Structure I
Amino acid sequence: MIRTSPSQLPARAGIGLKPEHFRAIQESWPDIGFFEIHAENYFVAGGPFHRNLERIRERYALSIHGVGLSLGGEAPLDRTHLRRLKHLLDRYQPESFSEHLAWSSHQGYYLNDLLPLPYTNETLTRVCTHIDQTQEALGCRLLLENPATYLEFATSTWSESDFLQEVVRRTGCGLLLDVNNLYISAINHHRDPVAMLETLPLHAVGEIHVAGFHRDRDAAGSPLLIDTHGAAVDDAVWTLYQKALAHLGPIATLLERDQNIPPLAELVAEAQIADHYLSAAHPQPANSVALESV
């Protein structure tokens, strides 16, 4: 049976579970709402990753985040990958499972990246079919993450927001609202991030991600933001996050850091910033929320 709730995570801040922190976590048991793992790092039967995760899972809520399903890929879903995911979810019973609106494999090759899609009717049908198959195979409702993008396809006939709205409508999946990705895409494509936020299917949000990025310039000298997960959350992303909470109210929020990983205490302190905003968040009717541009 498919679990209908998009997420049962507590409405608190969480952090990614990194092997660098296994010992520190079990020595201090930090005041964190949940931990999140990348599913593919646990596609093994045993070993230290599972040994530590089992202990930590006893005390904390868990989100499992997939990075390799290639939901937007032209090829059929990898059934071996799905079986491994199913085994992992059955083993740990996470409160949330999520994946990306992207593709990462082609003709049997895995590209180790999250690549963008043209937003066309053909892509829409393929993505929805793959999400339906995934939800049926895993027995749970997945959260689909909005991407960080650096280019747009001339062949696209849908906006990203409308595309996500339609995917949610057709499949019943939830949305993982990555506020960092939203801000990056808006700046890279010269759009208003708040306006983009308001057009997303916010009713379907089951989890939020925030992260850091790198500032650069493109060939024309315009700002180019790169999603690195290698720095502290930018002030502009925190501002956009607060505007999202004004629509949503408190909702589980992951602080992502996958490069330049600092000591555990530093990540916990940054997560406490999100907890502060979460504790102050009160959802308001959409027509009464005065949103300003970031």
Structure II
Amino acid sequence: MKQFSVLFSCLCLMLSSAFAQYDEDYVETFSTNLEGETYSVVKMSRRDERVKVKYFAAKDYNGKSVYQRFSDWSRNKKIVAYSSGTYMTHCDASYAKPDGLCIDNGQLVNNEIKNFDGLAIVYATGGMVVSNLKDGDLSVTNGDGTKMTLNLNNSFDRTRFIKWAGENSATVFQTHLFYYKNAPRVFSNGSSDSRMRRFLAVGRNNDGELCHYIVNLSGANTVYQATMKVSKFLQKNDGLNITFLINLDTGCQDVFGVNNSDGNVDSRKGFSGTTHITNAANLIVYYYE
């Protein structure tokens, strides 16, 4: 029965993907070879808010897996791309939790602040922002229009933020912040571990248009090398003023999938991960409305 359930879920996912059409004026996918490196890019415009973000941080309280949640939710959605998101406490997705502060659709999953500078907030409306926790100046807006400025390293402010996230059905996760407000936040004397890397970058291009980019580097790079390559590429290619660039996990989980505008899966090298989506411990999803 379990095998049948997985096969049925995969079939539903394929059927939903077959109708996952989007307007190519809002989404562009391309690969570029530059100085021995291949950049596989999904570029998504947030113009008119047609392209939206959804994040599945963990299994739900009924034990439904991230893949099952995604499969149920995506049946009538036009999926553009999905990727593994933040780090997890263990490499076994069946019992792993997201590493660091995490709230899923308003429900607290992990209350522990870890040493990752980036705090991502995905709104129920499909928008996304990232702040630098070290700055201690996270700004959120209440339902009555008033604003709060919070330092989440302060336990009182963290409690207020968790309450705010619950009231606004927000999803929150921590990750490494490698570029912020058009300046690098990583240094050459960091980790020497070289492997494939994937980033999510957000900023405004030469036309002032807000764009989200998933950039996959298949070559072996340290964090510093990959960050400098990707930031330089985006700045030169699109004149991008980078608001933030965060890491997408390719370690314990390397989930990545992209759909073409006709709804078929993009099978080009650089547009897929090594971990099947059924094993996702968390998932960031872009979709079109």
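For the read-out distance in nm of label points 7 Å out along Cα→Cβ at positions 100 and 172, a value of 2.8 was computed from one structure; give its label from I, II. The value was obtained from structure I. Supply the structure label, taken from I, II, corresponding to helix-only ellipticity at 222 nm (-39500 (n - 2.57) for each DSSP H run of 4 or more, over all residues; to 500) with the calculated value -11500. Among I, II, the structure yielding -11500 for helix-only ellipticity at 222 nm (-39500 (n - 2.57) for each DSSP H run of 4 or more, over all residues; to 500) is I. Comparison across structures I, II (criterion: mean count of other Cβ atoms within 10 Å over residues 228-235) gives the highest value for II.
Kindly point out which one of I, II the value 21.4 was derived from, the read-out being mean count of other Cβ atoms within 10 Å over residues 212-219. Source structure for this number: II. Ranked by volume of the Cα convex hull per residue in Å³, for residues 44-179 alone, structures I, II are topped by II, which has the highest value. Of the structures labelled I, II, which one yields 20 when relative contact order in percent (Cα under 8 Å, 6 or more apart) is computed from its coordinates? Comparing all candidates, it corresponds to I. Consider the structures I, II: one of them gives 0.30 for FRET efficiency 1/(1 + (r/R0)^6) of positions 68 and 148 (r between Cβ atoms, R0 = 30 Å, to 0.05) as calculated from the coordinates. Say which. Computing FRET efficiency 1/(1 + (r/R0)^6) of positions 68 and 148 (r between Cβ atoms, R0 = 30 Å, to 0.05) on every structure in I, II gives 0.30 only for II.
Any idea which of I, II comes out highest on mean count of other Cβ atoms within 10 Å over residues 196-203? Largest one: structure II.
Every number here is computed from the coordinates shown, using simple stated rules; none is lab data. Here the structure is a predicted model, which means the values were calculated and not measured. Cβ atoms are built from the backbone, for glycine too; each structure is taken alone.
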